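Asks: In what follows, structures are represented as structure tokens.
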Structure I
Amino acid sequence: EGNFQQATQYAQEALDLFRETGDKKGEAWMQMVQGQVSRGYGKYYDALGRFDMALRGFRDLYNDEGCAWTLRDRGTVHEALGHYSEALADYDEALRLFTVLGLRSGQAWVSADQCVVYTDRGKLDLAERACHNAIVIFHEQGIRRGEGWALRAMGDILRERHNYGDARSYYEKAAAIFGALGDRVDLARVVNAQGALSFDEGEPLAAKEYYEQALSLAHEQGVRQLEGRASRGLGDVARVMRSFADAERYYQTAVEIATDLDTPAELRAVLHRQGDLCHARGQSAEALDRWLQALALDRRLGHPARQYLQEKVDALVTAQHLEETYAELSKKLL
């Protein structure tokens, strides 16, 4: 339900009890739950440590189900950090175990997670197939939260395909599910996505309302990663409305959160936009610096978005005769 504070309390109480009674299986499960809570807060490296401890515990017990769920969870953290190869490796092993065990719900969650990585990497056909598989199983099993996740993911795919009308429909269905479940964290994720969709449609005022709602929800729940994402969106809105001081403030907040959480994929996205802001203000050297920092963090070799940014860099260097600055920055950053 996204109630991380209560989950933290219950998980710690249970972990202490399992340790007192020598219940190794229970201890491993609670390590996994604590990892899930840390992931929810955006404390990704703490989450990785928890998941690694849980995985060792389950492997010592030859508990394949526990291993599968932990691998799936660890993969989601690798995805959030932009470590796509590591994420897919964890997902593949988790899916193999879930298939052997005949756990359909686990298969669905892994398919939904694979979909996110494929979308991030621009492999939209693979993403759509994985997402469709997840939606079918979640609906069949009556897993409402999973269905909401997969519906949001399908909305993301359709937004990447510029099919905005269908994307909005999927987001609305996902928001309705999370609202009915009282899951305000996942609702914040959807509202952020709705803000991005409105922004892509050229409706900055509508996007601003969504992002402000998402920021309020994320702050209420103490989920800094989502606060940073909403701040980035508000920076985009301010930039296109030429409220440059506001844009700079929102982007700086997003940079600070991404730096604190050590999430290079998010930091890369914000740096790209800071470069756009500098370019809009006529600050060519500063724009080049931010864009090159973003490229240095972008591990998506061959991705259209990365190629687009490289083209922007090349055009700026040529137009503003920044070859010497480019060479110096490239030595330092690339």
Structure II
Amino acid sequence: MKRIFVPALLIGLALASSAGAADRRTLVIAGGEVTGYYFPVAGALCRVINKDHPLGLGCAVMPSSGSAANLAALKSGDADLALVQSRAAQMAFIGAEGFKEAGPMADLRAVMALHGEVSVVVARPGAGIEHLGDLKGKRVNLGKPGSFQRASADMVIEASGLSQGDLSVLVELDLAEQAAELCQGNIDAAIFTGIHPMPEVQVAVEECGASLVQIRSKSMDSFFKKVPWATRFSIKSGTYDGQKEEVAAIGLKTLLVTTRLSAEEVAAVNKTVWANFGAFTRLHPALRGLSKADARGDGIPIRLHDGVEKAPAER
């Protein structure tokens, strides 16, 4: 695999030119598609690393097609760090599903958790859906089979203690179709997953007064024990028009992972991020609301790197 870099002038990640720049080691972070979230979040990490140059380290972002490609780049040595979805990290670590042929990445370690991809249940007005259990017997859109939206919706249904058989009609619309179908009364509820506020959710809220449903159930604790790559999130009040209270949600975290950095290097990177944390979280909307506790909290299914303990995230 070749390293491919977007020109530094385009992404604002040019390494600082100084007398010692020629001797500086550049960490390569495998990000994602330039138009997505992983790439600019990786860019934000590089911004703070290139500001302080811990241990003389620099940083550059490698665009990619996503988690699987990023993990492959780590394995081949084309990347030093990578952004991956928590579930993909777990599957790669144990060598399951799409990573079965490549075998387990037993040396894969988490450096920190970043933003989350959060699932919410949105119900149309008059549907009689006040709680998660009210989805039973309703027409619910879960998304196209094989899509990320569908996998996330299936996760919500499982976490709720329901099954697909409990729904009166299982609908399989694209994300872009959900709001219109909801507002036209063709479905009672839909599950939206992404970085909030999501434009698609906002359309449903504004056009027909759709509302977010709390994702809570008695079966939630046992679900998280069984599914360690998922975790609890909350949608803060005021995120959407008319949303007066915080809404419980679930989702997957984006992890910064490595297979090759030393404990000293990981500690240096983490210390730099913690020291610039306020500025770091302002560099991209996906990072707003991220706390230091989130970066070390639940939803990290693989082992933390030994260097993480050398750089505690003071609150």
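Quick note: the coordinates plus some simple rules give every number you see, no bench work behind them. As the structure is a prediction and not an experimental result, all values here were calculated from the model. Cβ atoms are built from the backbone, for glycine too; each structure is taken alone.
Asks: Relative contact order in percent (Cα under 8 Å, 6 or more apart) was computed and gave 22; which structure, I, II, did it come from?
Replies: Details: I: 11; II: 22.
The read-out was computed on structure II.
Asks: Something else: Upon calculation of distance in nm of label points 7 Å out along Cα→Cβ at positions 149 and 173 from the atomic coordinates, which of the structures I, II produces 1.8?
Replies: Numbers: I: 1.8; II: 0.9.
Computed on structure I.
Asks: If you don't mind, there's one more thing I want to ask. Once distance in nm of label points 7 Å out along Cα→Cβ at positions 29 and 301 is calculated for every structure in I, II, which label goes with the largest value?
Replies: Working: I: 4.3; II: 2.3.
By distance in nm of label points 7 Å out along Cα→Cβ at positions 29 and 301, the leading structure of I, II is I.
Asks: Comparing I, II, where is distance in nm of label points 7 Å out along Cα→Cβ at positions 213 and 237 highest? Before the final figure, lay out each step's value.
Replies: Details: I: 1.1; II: 2.3.
Between I, II, the highest calculated value is found for II.
Asks: From I, II, which structure was helix-only ellipticity at 222 nm (-39500 (n - 2.57) for each DSSP H run of 4 or more, over all residues; to 500) = -9000 calculated on?
Replies: Going through each structure in turn, the value belongs to II.
Asks: Out of I, II, which structure matches 3.1 when distance in nm of label points 7 Å out along Cα→Cβ at positions 61 and 229 is calculated?
Replies: I
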